[in-house]
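Have a look at these structures, which come just after this line.
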Structure P
């Protein structure tokens, strides 16, 4: 009977093989052979290689949500809360940043429309968890505006991070803080947003 540890081993083996070759060249039968499993045993958890990509990003989501329960998080300003959570998400992926980049490139290849659609859903899901972890309170119509802004910030920071080889992704951290600071200032152009109370998670005195 397969256990969760076996599931994790499948993920780690696929990532290790990708580091040696590339994500494109990883085959599930190679993963199975490395672990002395049958393809049916691998299929019990992963119907296709793309499911391993999803599992890899699920780890980052889980790490971000684990960070959200730490008492000290709520003592941070809303902007710092968003920043810390996103940096935890990115840092979780750092050990395999090159492979992560290859995963994204694979999703964007022409002809992979179903992967591109799934990728959009993945982005939306991560942004929703980011908002939940940061205790966002915006309601419609301001929630939609906030989601759009945070999605743009998430994507910009993610793509910046994919090319950032600085220690502890320091340049990405600065870049992300700048994006959040600009978004924070932008909310002041929307008095209705401020009056709604939605800004309890965004608009704080500028540092």
Structure Q
């Protein structure tokens, strides 16, 4: 799917209103059941390689689901697991899925240990000119905003894998490829440990 088609999907989603309380009952539970089979009840995944969706920004979830329709921008692992699902979800369903998981209580980030301390410094301040502060876009607490994802409370293994994918250009994002491109594996591990909720 080309960028224009993804933009059209997202435009339809953004125009859709949040589902009502009535829609959040049996219908929404049925809709998100396939998601929860991998991502856990309420999106709180227990598998360290599967991202937590609970408390994630709705707009990010909409954008991510739409982006899975373009295999050229995703890791092979993501396409393997998400292609069939993402290509069979209607725009109105993307809207409901995003709001549902965004409304779930997020997992809190843990803190402590040397990697988390150095990771906090990189996250808040950056690391030299080549590695900007993650907090500039993702927020002081890793909460995210709009289409910028929440990172706080995510699995360290998942965060590390995604940063490495941006670093190696196997997952495309116009900003993250450059931002993560200069990070060392030690820096990736430190930031991932700092943000993690495991």
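Derivation of every value follows stated rules applied to the coordinates shown; laboratory data play no part. Keep in mind that what you see is a predicted model, and the values were worked out from it rather than measured. Cβ atoms are built from the backbone, for glycine too; each structure is taken alone.
When helix-only ellipticity at 222 nm (-39500 (n - 2.57) for each DSSP H run of 4 or more, over all residues; to 500) is computed for each of P, Q, the one that comes out at -16000 is Q. Largest in distance in nm of label points 7 Å out along Cα→Cβ at positions 129 and 161 among the labelled structures P, Q is structure Q.
When FRET efficiency 1/(1 + (r/R0)^6) of positions 33 and 89 (r between Cβ atoms, R0 = 30 Å, to 0.05) is calculated, the result is 0.40; to which of the structures P, Q does this value belong?
Values: P: 0.40; Q: 1.00.
Structure P accounts for this read-out.
A value of 0.90 for FRET efficiency 1/(1 + (r/R0)^6) of positions 41 and 73 (r between Cβ atoms, R0 = 41 Å, to 0.05), calculated from one of P, Q, originates in structure Q. In this comparison of P, Q, the computed figure 0.5 for distance in nm of label points 7 Å out along Cα→Cβ at positions 65 and 97 is attributed to Q.
If Kirkwood radius over Cα pairs in Å comes out at 17.2 when worked out from the coordinates, which of P, Q was used?
Working through the options, I get structure Q.
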